[in-house]
Structure formats: C-alpha cells, structure tokens
Structure I
C-alpha cells in the first residue's frame, strides 16, 4: 500500500508540475492575447484594428511636408497564418484595408473620391524580437480617385520594393507606419509623383476570441 501511495503522490506532483509549466497553452508564442505572454493567438484568427484615437492616415507628397491626403477613418483585417515561438516571425494575410473620410490640400483638387488598396491579400510578417512589421505584395498598389474642377482623375501608386515597413508596439498594442514611400505608376500631372504613407493602428485585437482581446507581440 505504501508503494501505491507513493506512486499516486508522485503522479499527482508530476501532473501539477506539468500544468504549472505550461500555462494557457503556448504562452511563449509571438502573438498572444489578453496580456504579454498570455494565450497564444490561434492560426486562422482574424486580427483587426482601426486608426489610433485622434490620428489620421496620411499620404503626403514628400517625407517632410504636409501636402497631400488625410484620411480620418482607416482599418485593416488580417488572418494569422503562422504563430511560432516567441522571438520568431509570425505571418499573416492582410485581407482588408480601407480608407474613408479623406480630404486633400492639393492645389486643383476639390475632393477625394476614394482610396483603394489593390491586389489583396498581401503578406504581413512581424518579428517578435525586433517588433519589425513588413507588408509585402506583388504588386503592392493603391488607387486614388480625386475630384477636380475638370472632373475626376485616377492616380495609381506602387510601394517602393513592393513593401511597407512598420513597427509593432506593446505599449499601446499598435502597428505604426511612418513615411513609407509609394511612387506614381500612372495618372496625370496633378497626381503627385510620390505618396509617403503614415498611419498608426491601435489597438490591434483578436476578433476571433470572445470580447476581442488586445494582441501583444513578443
């Protein structure tokens, strides 16, 4: 009986150690939700975010001026493809990115009719160690339709290198892009030659989980 009791105690202790050693299934994944090191975001989950409160998405004609377009509303949705161990590189499929409530301060432009992201889905990678985020596509292209006194014009822009680079942050669970360059592929002279894209999306949430908890990167 003593031998059996000892075996039962040992088995119970081993079970408790196993449970303590693996909280919330894969808390060491790159993407977790609820808290840093919390539950692992599941492959197939959909991450969504809108612009951080009080910010705009902008497309300016250079990296140093403020001439161009401002969009008060923008959001994205991406499906998680891989979520490896912390410090690795997670991949996602960007399926939706929209812009609306846009205005322009470009001479000759009377309205912004639409800003459309073309050729979705794009691939998104996020490095858990460096927090570097890269959106890539072939091509990575956007179409802007502007109203002018002479009618609508269409401007098409392609990202330099077919990618946009940004940064993830756990401070506000954000994804930020700063002055990422796109060049004009087609359009009349009123379309500026370059569009430098900046936007901050926060907080990023896992909408596939009840309550849409915020997402952390590690």
Structure II
C-alpha cells in the first residue's frame, strides 16, 4: 500500500507544481453531488455519487466518490486524480482509487476522461493493485434533452479484474455490468430531482460463484434522488 501511496503522491504533486509555474489560465472549480434512496424487497439503501474538480483549462485535480449504505453495510470508492488536457475533448488522468467495504483495496489508476463521438461522456481507467492485480473500468453516459428542463441520461458501466478476489466475491475477467436510465428535471442549473432505473448483472466467474452460493446474478432497482451542483 505504501508504494502505491508514494507513487500517487508524486503523480499528484509534480503536476501541481507545474500547474503553479506554467498554467496562467484562470482557476475554476465545480462539484456535483447526487444522493438517492431506494427500497427493494423490504431493504432500504442510500446511495451517493460525488464528482468535483479544481484547476484551469489544461490542468485539474479531481476528487470522486460513489457508494451505498444499507443493512449496516457500506461499500464504495474514492478517487484522487491529476487530469491534463491533451486534445479538444480528452484529458489524460493518473492517480489513486481506494475501495472500502467488503475488503479494502488500493489501486493506481491511469486513464482518460472526455467526450466520445455522439456526445457520450466517457471514463476509461486501467487499475493496478498492490499485489499485481490489474483491473479496468469503463463508463459511458449520454444526456438526451426531452425538453429544456427534462433530461434522460442512459449510462453503462463495465468492470473487469485479472485475478479472483474471494473477499469481495469477484472472479477473474469481466465481473459485472450496470445499465441505467436516469430521468431528471432541472429546476435550475444547481438543483435537479431525478428517478433512476438500474439493472446490474454479474458476469463470467463472478456470476458462477454467485449461482453456486445461491445468490442472484442480476438485479434491478428504482431509486429517487437529487442532483446538486455547487
């Protein structure tokens, strides 16, 4: 863990020094926070997703987190990333991700963030764990304006790892995929209530383990929440 922390500290501090010396553009910041609640099969769960950055046009520091709390259990992750603009629509990113809950994990994260063709917001990251485990995460989302205030956002997230992790119940290869539809109403730019439908499916070896344990391999839920912009 210490090696990953040291590497990440260098990754974050060196670009920050470069930012202070060479980036003379204005410094901005933005923070998005989504909080949601669902009740499924008698179980109540609260969800959060936070995404924020500070910096200029070329250099940014990102902090992100998402997770859920339910049945006295908490699962989620926290990201800290240095982001550098490399083209009109794309940033390169490097930093660290910490998973907590069912077995804490630390990862070195390297990837891209930007706008793919047809206006798909894309996050693609390669993850390197403490014991040589390699993971990958791909997420895409698109905003479809139904009216000036009513927006439909389909999204897809896929995860994979190179080695099985019995503590977290994930096998090697593709582990899971989540497709979602979010319908939000923007009362104003900073406040938007929404309703969301998620369908998650376990894949490959992870699904085989779930079936062997008598657990479900796919699940759907509806949640209601609020999106805030600070």
Structure III
C-alpha cells in the first residue's frame, strides 16, 4: 500500500486544502516542520519514510500563475518521486514541469480537454500519466463533454490512451476528515485494470487499512500526517 503525501502549493507556499474551496485555503500548520516552506515540508516527508509526493500547483490549476520554482527545488533533491497536477488542459502544457524533472503527470477530468491528450503526453515526453477522476458529492466533475461519461467508460477510455494509474479524488472531502468514498472505490475496482489510488477525506490508519483490504494500491494523505493522526509508527506497521 503506497502512502502518498500531498502538497498543495499556492503563491510559493504550502497551504491547507479543505473541501475544494481553493480561494479560502490558508497557510499550512504542521507538526512535521516549522514553516510552510515547500522544501522543508518535502524533507520532513522523506524523514517520515515516504518515497512519493503528490503536488497540486493550485495557481496553475486556477490559471493565476505557477509554482515551478519550488517544484524544481524539490525535484532537484532526488528524494521523492513527484506526481504533479497543474490543471493541464493540453499535452504541451506539461513541458515546463517535465523540464523540472517531474516523471509522473496528473491529467484530471476537472481540467483536461480530451482523452487523446493522455497518449500525446506519453508519446512526446515519455512520462507516466495518472488519470484523475475528480468527484464532488458523488458526481464526476469534467470540463470536456467527452468526459461526461459513466465511471466505467471514463476508466476504460483513460486506460486505452495509456494511463498507468487511476486516481479517485473526492474534492469535497479533501481536508475534512470525513472518511474516503468507499462505495465509489468498489465500483472503480470492478472496472479498472491499472492500479487505483484514492484521495480525499482520510481520517486515520484504520481508513488506510480498509482501503487496502478493498484493493486500493495507494492513498493520498495530507491532514492526517500534519496533525499527527497518522504516525511514522503507523506506517511502519502497515
């Protein structure tokens, strides 16, 4: 079971994401580091024993800027495998992040222009693609009409274009500690042939174990790490 910490970047700082209301996010307060500086928190994650890092570039997602510099700083340390979501709409928008050393790109239903962008990214840049199915209150959020499909068809189309993993991201549950959406995971696992990751609402190690039993390959975690609900010892015994 992969435990993947999440870093939400806004104006060069790490913020605490809650419920997908990005305009209301505040600077992160964490037990793991003394500041909300991205590199400090990335180092803290590595010391925690974690090997991957999911980064959401919120300024890029909201089309108000980007956080390429802190992402590049973290990447240059070669301590965590980066998975980056920057609200990519087209394949060519990936290039500046790939140049920073990012090897795994998130293409999300919330922003992506079409399924064929997945295979374009893979062919042009040689990176892996995580297909993020963005969900609010049980419904898929999709920018493109071509993606306004039942869950099974969405997954099949992403897989056909070459996505190496699927992420179920419950945006309304992010940072809320309401618990993951177990029902949607069960449905997804019956369709997917690639590894499935889950994000949003994780409360504690009990949630992680239940997701593991269900068949999830990994889970995105933020709040439960920062407030100490999930400890290094918990992960050691997982």
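Any read-out appearing in this document is the output of simple, stated calculations on the displayed coordinates, not a laboratory observation. The structure presented is a predicted model; accordingly, all values stated were derived computationally and were not measured. Cβ atoms are built from the backbone, for glycine too; each structure is taken alone.
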Work out which structure the value 19 belongs to, where relative contact order in percent (Cα under 8 Å, 6 or more apart) was derived from one of I, II, III. III
Of the structures labelled I, II, III, one was used to calculate distance in nm of label points 7 Å out along Cα→Cβ at positions 71 and 127, giving 2.1. Name it. II
From which structure (I, II, III) was P(r) over Cα pairs in 10 Å bins from 0, in percent calculated, if the value obtained is 7, 28, 37, 22, 6, 0? II
FRET efficiency 1/(1 + (r/R0)^6) of positions 47 and 135 (r between Cβ atoms, R0 = 25 Å, to 0.05) - structure with the largest value, from I, II, III: I
